[in-house]
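Alright, structures below, take your time with them.
Quick note: the coordinates plus some simple rules give every number you see, no bench work behind them. It should be emphasised that the depicted structure is a prediction, and the values quoted were computed from it without experimental measurement. Cβ atoms are built from the backbone, for glycine too; each structure is taken alone.
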Structure 1
Amino acid sequence: MRAGTLRHTVSIQQRSSTIDAVGDVSDSWTTLITARAEIRPLNARELFAAQATQSEVTHQVTVRYRSELAAPKTAAAYRVLFGSRVFDVQGVMNIDERNREVRMLCSEGLSDG
């Protein structure tokens, strides 16, 4: 992995739920990692759902290996923030299982994580 390709600063966040005094559950996001990343758009499509046209763009976000991203099922519940943009993580791959770089396949546009 070349350091020059990691030109974006991103925050990788995990959802956390809290229960207030009334018993209502509220979700919030906690930043686990702030890292340098490479963001590459892969695909774009438009959907017609609920009487509205929505667009979705998929991206590949590559970061250096971190132990927080080692469990693919856990990491698939994360989201990536890049400025005001929100990428919902769909899957995580430890490239060649060498613990050097991690690629996250993400979608943008249909939800906020």
Structure 2
Amino acid sequence: MTHQDAFTKMKNFLLAQNAKSEVKNEIENRCLYRGPNNTACAVGCLIPDDEYSPEFEAMSLVRVQESVSTLRDLRFEFLFGAQRVHDAYPVSLWPEKLKALAESWNLKYEED
């Protein structure tokens, strides 16, 4: 998977999903690679179903990247940047932040 392929898939997925993949309750508040209602984060949507494990939810991005074949050819910094868009910003800012990510990696941000 190229960075462009990964970005396009992730952008389309996140913007269609229009919600964070997270657990939010009185005990914890954290983003998830795969969450309730078939949600996924920017990295989680790039993980094929047959390679996903619930154990990933307790792992760092580095360990998940090492465990998933489709992520190994991607730069950690790219995945971290994509993960940050999902985790650190409200959904309303995703288009702007995704455009900035695309620009910083010289990728195309195609409008639907």
Source structure (of 1, 2) for Rg/Rh (Cα atoms, Kirkwood Rh), for residues 58-97 alone, computed value 0.94: 1
As an exercise: relative contact order in percent (Cα under 8 Å, 6 or more apart), calculated from one structure in 1, 2, equals 24. Which structure is it? 1
One of 1, 2 was used to compute distance in nm of label points 7 Å out along Cα→Cβ at positions 10 and 66, and the result was 1.0. Which label is that? 1
Out of 1, 2, which one gives -500 for helix-only ellipticity at 222 nm (-39500 (n - 2.57) for each DSSP H run of 4 or more, over all residues; to 500) as computed from the coordinates? 1
Per mean count of other Cβ atoms within 10 Å over residues 2-9, the highest-valued of structures 1, 2: 2
Structure (1, 2) behind the derived value 16, 11, 10 of semi-axes √(5λ) of the Cα gyration tensor in Å, for residues 34-81 alone: 2
